[in-house]
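Scrolling down, you'll hit the structures one after another.
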Structure P
């Protein structure tokens, strides 16, 4: 593990990263999802994709990277871009899982690999709708326990900055950003994914012109057991 410090919006960020196959010229930047870290991505792909230099990054506020600000997905892309400039990484494939898929898309790589990416709004079940309505009703009353009672598991134990960041990115319609991407795109999806359901992957596939789409057995973390297949298609 290594750390580089960058300045963004007048704040210092410590970005933790690992590099595998450092002498290889072709680069692949691998980004994790919300609440995760670079280690799970390295677990899947660290011994695969041998034709590429792997750059695994802890996104700001996750793993061993710091985050002193309330951020948007665009901020994450800007921070990642500045970090890659420090490493002198100019051309690269970007692979992103879930939230990392949105960040990868904004990086506008020459090739985009999405693993059950977030970015398409889904219809929430009634239980979630009632929870949201209740939070909005109670918020003006100033109840301090609202967050503890109603926050998503993905938002638990977060700092103030990361909780507000989570609210910025969790229900983000990213379809227009997917439509802007004009490079080569390959999408892999878990058939039994409930976090980013299969139909959202099909929708992104239809939005990104010329993209390839591979539904695979498994849930949101399907790639852990299909990394060899993904490796075969990307190598």
Structure Q
């Protein structure tokens, strides 16, 4: 019977026997046939001989070359003086790549040099989003990408999100809405990325707004005061 085992792997303590003839396409097809509801995003060799990394729906799995066994856990490198969490490093890399590739789904606001990057998931009717806005307007030398995620109970969250996205100047429309309560006029019938944003939020496990992420994929919380945001931004190398 096919099972998924959740374990921690220590590279110095676990030995696997590699099977011959495995390749990325075969592993992708085998995994997909057993987990049809989880689209495979990538397949790559892991540091352990005979074990492969499969990324599906933003989650990392480790499989043998016939996908008879699937491991969902944390892979450590015990050769280092302190255990190196390879899974966490890979998850951060995937989050970084996913956010960067999704920038066209977000409202972009550039302040000063724009050299620092911040991502937010926000709802136009979210009280803490409005409170966060009071802090974000004080930031400088940052590029803020805001993903519209209308999940708050008032039914017009979607309509307000559409109005902002369809505005000629999305950044100004968002700032005016959050800071002044001014809903932009004009068309609300343009194509919006809201459905894709919802999928992106699900991938990252976002269940409430606001949610704040750094350029390295790290989530730093929901609402934060300015000094905490500055501290987090400056920590990114």
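Quick check on the output: 0.8 is distance in nm of label points 7 Å out along Cα→Cβ at positions 44 and 116, derived from one of P, Q. Which one produced it?
P
Kindly point out which one of P, Q the value 0.95 was derived from, the read-out being FRET efficiency 1/(1 + (r/R0)^6) of positions 76 and 164 (r between Cβ atoms, R0 = 25 Å, to 0.05).
P
Can you tell which of P, Q yields 2.1 when distance in nm of label points 7 Å out along Cα→Cβ at positions 108 and 196 is derived from it?
Derived from the structure labelled P.
Can you rank P, Q by FRET efficiency 1/(1 + (r/R0)^6) of positions 36 and 212 (r between Cβ atoms, R0 = 30 Å, to 0.05) and just name the one with the largest value?
Going through P, Q one by one, FRET efficiency 1/(1 + (r/R0)^6) of positions 36 and 212 (r between Cβ atoms, R0 = 30 Å, to 0.05) is largest in P.
Given a computed value of 18.1 for mean count of other Cβ atoms within 10 Å over residues 52-59, which structure among P, Q does it belong to?
Q
Taking 1, 6, 12, 15, 15, 12, 10, 9, 8, 6, 3, 1, 0 as the value of P(r) over Cα pairs in 5 Å bins from 0, in percent derived from one of the structures shown (P, Q), identify that structure.
Structure of origin is Q.
All of the numbers you see were taken from the coordinates with simple rules; none came from a lab. In this text, all values refer to a predicted model and were calculated from it rather than measured experimentally. Cβ atoms are built from the backbone, for glycine too; each structure is taken alone.
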